[in-house]
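Values quoted throughout were computed directly from the atomic coordinates according to the rules given, and no laboratory measurement underlies them. Being a predicted model, the structure only gives us computed values, none of them experimental. Cβ atoms are built from the backbone, for glycine too; each structure is taken alone.
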Structure P
Amino acid sequence: MIRLVLADDEDLIRGALAALLGLEPDLEVAGEAADSQAAVSVVLRERPDIAVLDLEMPPGDGLTAATEIRSRLGIPIVLVTRHARPAILRRALEAGIAGFVPKTTPAAQLAEIIRTVHGGRRYVDPTIAASAMTENPCPLTDRELEVLRHARTGATVAAIAATVHLAPGTVRNYLSNAMAKLDAATRHAAAHHAWEQGWI
């Protein structure tokens, strides 16, 4: 049996997926979670063979949870996403994610992908992989991405500065540089653009 944990903040989707995967003779849903923090807790408690996580799952996101799970337990992770942005794929692969699939994937195909990943191989949806090969590179530095990530939550410059341990003036400089590079009128517009591209 392949034991797995499912995490998705949408109860209906998670429940339906758990029911469908539970019909497979070699798959057992050992636990479920409705947010990224709970996903880490459930995985550490249940110690499954594999985790299937929704990418857009507050607080934080599925990729952050997956990275923590990988560092603490080392099991393979499949990320499922509604917004298959190519840059997210690159970040996921760099984090050691074994599977990357859109939410439009049928449950029977997802079961096969779980078996593939459990067998030590990697699976990336072909459409996402093709898009990733033609994307524009990110023009922002790691620090600019970091402050934009916090700006996207609506945090003030002072709050961002306290979180990333920088002076408020330095944070303003990073935000201004990012806005100029992305031709954005506000830091919120820059953050939204970076999120749409999958950079943050």
Structure Q
Amino acid sequence: MSTPTTSGDRSEYIAPGKTKDDWAKFAKQLVPGGDADIWAEAFNTFLFGRLDSRYLKPIAKVRDKGGWEGEGFTIVSIQCALIEFLAATLAGKNYRHKNPKPPHEYNRSGELFVEFLFTTPPFDKLFSKADGEAFYSNVRCALLHEARTRDGWIIWATGITAVDCKRKIVFRDTLQGVLEDYIKDYGTTLTADVALQEAFLRKFNDLAA
């Protein structure tokens, strides 16, 4: 997202009302293991602001104004994009289309996506590694590349569990609740977890590069 100016003089926003320059100034206050209140501000202003404006609010608008005519495909497509971003932020990894430099760059999302699902609470209660691989292939990739699900997977609105891998059902609204709870818990953990803070800095420094 950029300001509506000429292409040679655009300020890219990385969160609502916050440019790369704003991040560079704010980031000088961020020290791994430092002031918890500053880290809480980083989460609320930059990460949550970014997620809320680019993912959470758009999903809510599609959901609330939908007419049960297939908007679940759109919602779950956005949710899958969100899952990859959350996975990359948790790991402090950045996407590079060509010649990624490990360990903090990647160009194939499958391993990152699947590992996040089967190792990260609360998603680890929903997915084994095999389940995560099936979800990635038949839901995430099928939706983003073909605008459909594959191998019998379907999308419903609500259910007791967010994703029923045995029955191959994604309950889009329930999954949204799990995602939002994860984001909230991440924000709390970020204020005190040094490794998470270091990963956060890698991610946002790259976003603002």
Structure R
Amino acid sequence: MKAVIFDLDNTLFDHTGSADAAVRVWIPELGGTPTDELLAQWFAIEDRCFNRWLTGELTHQGQRRARLHEFLPLLGHPVPTTEPAQDDLFARFLDLYRTNWSAFPDARPALEVAHSNGWRVAVLTNGSTPQQTAKLEAIGLADLVHVVCTSESLGVSKPNPQSYLQTCAALGVDPAETLMIGDNLDLDVLGAQAAGLSATHLNRPAGAVLTDLLRT
């Protein structure tokens, strides 16, 4: 291996934990009571609306507004009637989300292991470029990543083979010399393998640790 590509959200960056903490503060501000069911609904809505952005059905800001249209009625809270008002309301969630941004404890050690192996390091993420690069800066990992590729910057998203191949090209390595690691079996493992990369599933619920996947 000459390079490793990491997924970002829920691989290096604790998206679920950060968003969960934010929504638990935000819901009472909207007049609701946080429950596990409401949190599960939030993440289900997030997945549906985010995928509509990845397929081009919605803009990135549009998927945020769509999330409000689905989630606020669950709280009995009216959806603002104008897009600027919707954007202002969602901005409060984003502020809380940013406040809770954090890396997994094994993230920086894993990147350091990759560097000690002499590997080039990339992040490949289905997300917006400004937000994803801001996450890496905020959680203190940007200095260990050579290349950041997002679905927005590439024009394709995982599991499109071009997303992996373009990332390998940006790293200056062949797919066969590259390892992909991520938490999503379909996007980070099966899709990468179909494009000719090696790939390893980071199954955090089963106790997987990033550094253990990188030892050579």
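Thinking of P, Q, R, which structure, once relative contact order in percent (Cα under 8 Å, 6 or more apart) is computed, gives back 23? It traces back to Q.
Assuming 12.6 is mean count of other Cβ atoms within 10 Å over residues 74-81 as calculated from a single structure, say which of P, Q, R it is. It would help to have the intermediate numbers written out before the result.
Details: P: 22.4; Q: 19.9; R: 12.6.
Considering all the candidates, the number was obtained from R.
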